[in-house]
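Each in structure tokens, the structures are laid out below.
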Structure I
Amino acid sequence: MTDAPVLGGSLGVWLAIVLIGLATYGFRLSFIHLFGRIDEVPPRIKRPLRYVPPAVLAALVLPKLLTIRPSVVATVADERLIAGAVAGVIAWRTENVMATIAGGMVTLWLFRVVVFA
């Protein structure tokens with residue numbers, strides 16, 4: 001007889017995947033059910049929801065921009081960080097998504113081809 005855990009190995013992993021999937025589905029379904037029954041989202045709920053898109057964007061973008069290099073100069077001189085900063089300034093000044101993407105990508109390409117070639 002072995003002393004293996006009851007939910008160990010692949011059975012435990014699949015059970016966790018199924019339970020997390022069901023919980024996620026139930027959570028989403030509850031919102032569909034709830035908002036189908038009320039006419040308007042209460043202001044107490046609506047105020048914090050406006051911070052969700054910037055938080056998700058920051059969670060997706062910042063790990064790719066910020067890297068830890070051996071020196072401070074190498075970290076600050078990273079082409080991705082510079083291009084991200086340029087894109088941030090463009091977004092702040094113009095509030096135009098296409099200009100932000102274009103400016104950031106052009107800056108990144110210029111640094112990769114010209115400066116760091």
Structure II
Amino acid sequence: MEDCIFCKIIKGEIPSSKVYEDDQMLAFKDIAPKAETHLLVIPKKHLKNFNELADEEETLLTAHMMQKIPYIARSAGLSDYRLVTNNGAGAGQVVFHLHFHILGGSSLPGF
């Protein structure tokens with residue numbers, strides 16, 4: 001998607017503070033953190049949100065991401081953290097490129 005901010009970050013058109021990258025995904029620090037540690041984890045393939053996980057390729061992609069997220073959290077010094085994804089505008093999704101938030105550090109507020 002040409003106007004997607006996360007796609008531009010993946011292409012290197014917008015700078016980011018990368019903490020992890022491989023051929024399928026990227027993790028970087030959120031520029032407007034909601035916690036002491038706030039990382040975003042995104043697939044390099046543009047998927048709007050969880051509703052777009054339509055085929056085996058996307059299922060394998062998200063499985064890969066789920067396997068790497070604990071490593072990314074540990075690398076950021078987190079043993080306890082919250083993992084969040086928003087699915088659609090009504091759920092608070094602002095950037096329509098599938099992404100996960102890793103939130104940690106000081107006590108996080110409950111729901």
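Where does the value 12.2, 36 come from, among I, II, when Rg and Dmax of the Cα atoms in Å, for residues 22-77 alone is the thing being computed? It must be structure II, since only it matches. Tell me which of I, II gives 30 when you compute relative contact order in percent (Cα under 8 Å, 6 or more apart). Label of the originating structure: II. Looking across I, II, the calculation of mean count of other Cβ atoms within 10 Å over residues 38-45 that yields 8.5 traces back to I.
Supply the structure label, taken from I, II, corresponding to Cα Rg over 2.2 N^0.38 Å with the calculated value 1.02. Going label by label, the one that fits is II.
Quick check: -8000 is what I get for helix-only ellipticity at 222 nm (-39500 (n - 2.57) for each DSSP H run of 4 or more, over all residues; to 500), calculated from one of I, II. Which structure matches? The value was obtained from structure II.
Assuming 2.0 is distance in nm of label points 7 Å out along Cα→Cβ at positions 30 and 62 as calculated from a single structure, say which of I, II it is. This figure was derived from II. In terms of distance in nm of label points 7 Å out along Cα→Cβ at positions 14 and 46, the structure with the greatest value among I, II is I.
Laboratory data are not the source of any read-out in this text; all were calculated from the coordinates shown. Note that this is a predicted model, so its numbers are computed, not measured. Cβ atoms are built from the backbone, for glycine too; each structure is taken alone.
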